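What follows is a group of structures, each given as structure tokens.
Derivation of every value follows stated rules applied to the coordinates shown; laboratory data play no part. This structure is a prediction, so every number in the text was calculated from the model and none was measured. Cβ atoms are built from the backbone, for glycine too; each structure is taken alone.
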Structure I
Amino acid sequence: MITSNTAPVARRCLVVSPEFTVLTGRGPFAGTDMPPDALAVAFGFGTIDAPATLSLVGAASAEALASEDTGATRIVLLIAPSGLERIGAITRPENDERLDFHLSSEMRAIALSLRDCDRTGEAGDIYRSAKAIELLCETWVALDAGRLIPVAGDSDLSLADSRRLLEARRLIDEQWGQKLSLHGIAACCGLNREKLTRGFRKMFACSVAEALAERRLSEASRMLVTTDLPVSSIGYENGYLNNASFARAFGRRFGVSPSDYRAARIAA
């Protein structure tokens, strides 16, 4: 059963299930009916002085986090351990632990669609519930796969440079289909090439070229299974100027040729 209070969108409590409650707004959320032994996942959307973040908080501090007034709109997911078991989650914070990560552009888009939903009544609750479940599942897929980037308090990167590097990653995530170059990305984000190269590897544990190739090859693998386009066309649409270079890159990433990948997935 899905229920919600009648508070304005700026402060909303949505009970998706007895194991899962979603809070949206500034807080505090006094009197929130917490799921048993719930831990919290808080999504902050960033300000001029700080990047967007995702914080995992153990059960000992989850209620206190839900009661805070941060001065800015955010989303807090309260999830019981049994709910995490349902989605196959492996990683979780200790009882008194807090883990802070940078919020990826894909997860930020899901969170914003949940935060900014203006539908009312049951239709709105169903939509918000679906987005909250999607956000919860994507959080733990990324967490268990080690794809979330920790906010490193002891890093020698300045806050300004960290924000520029996050913008570089967002540029790759959102404009991967365009002709992106190291020089062009650096210029768009206000970094020189050396700082972009060094800082990107430090923050994301890969090079700019590796991140761009991963994004393009992931899209290519999806298109191989979901479209009837020729392999050469799929390679070209994902930034590879000839079929040989696409096949080499795809083989290094997936261990098989694009044609064999398509045949295996369709036959499965």
Structure II
Amino acid sequence: MEWKQGEDAGSRSRVVVVSADMTVLVRPFAIEGVQAPGQLVALACDAGDACMRFVEGREVAALADGDPASRVVLLLNETVFARVGGGFPRGIDARFQLPVELRPIVRAMLDCTVPGEAGDLYSAAKGIELICEAVRLLEAGALVPLAADMVLNHADTRRILDARRLIEERWQERLTLEGIAGQCGVNREKLRRGFRALFSCTVAEAISERRLGEASHMLRSTDLPVSSIGYRSGYLNNASFSRAFVRRFGVTPSDYRAGRLAA
């Protein structure tokens, strides 16, 4: 592995050549001239805009344009995707919301202040983790596209992405459409329409999916009573939790747990 610090020390840019098939760029000040793999494609994650892109061709060099202060770019040989269990996404506008699972990885790479070889080794390890997790989510169909045809300006799009992050992070709280809209600085109707356009679901459906996903995980991995799991998942009583769970999974929480234990 080779390493070198970016020319602008104040930006904490970092270039790490992990192998012939992978180069990690943190806050890239330039891409042209950097040692890049053959069959070049890129994965770019921007913590500031909460988005990620799969890029190929001439667009790769442009990933250093604008303000890259919150950006991490992986320059990859396309064959890396097959080696980690997926394929490079072609034929689509490959722009997605930065998933909650990837945000800590990107943030850790941006926040790393360890100098020299130790910091570069850390960035290389995080870069490998990032591409593996990104491909896993891509193949599972878990990435949420950023709608290109929606009539929203950049600021409103960011506010609706903030609303999605709020749901992901505060799903246990009592959340309402009006409350989320107020906290994210967007009116109720724009949140409702924009959320459906970006995520193909309603705000209520997103909250329910997040809560029931956590509930199913607790049913599989803990011995907590069903009523406690419902309460921890944001439901006020066991009856409402059971109804929502049956609609989502087709069985009651108790039967779901029993079936998992039997398997």
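Out of I, II, which structure matches 1.6 when distance in nm of label points 7 Å out along Cα→Cβ at positions 174 and 222 is calculated? Matching structure: I. Here mean count of other Cβ atoms within 10 Å over residues 38-45 has been calculated and equals 22.2, so which of I, II was it run on? It must be structure I, since only it matches.
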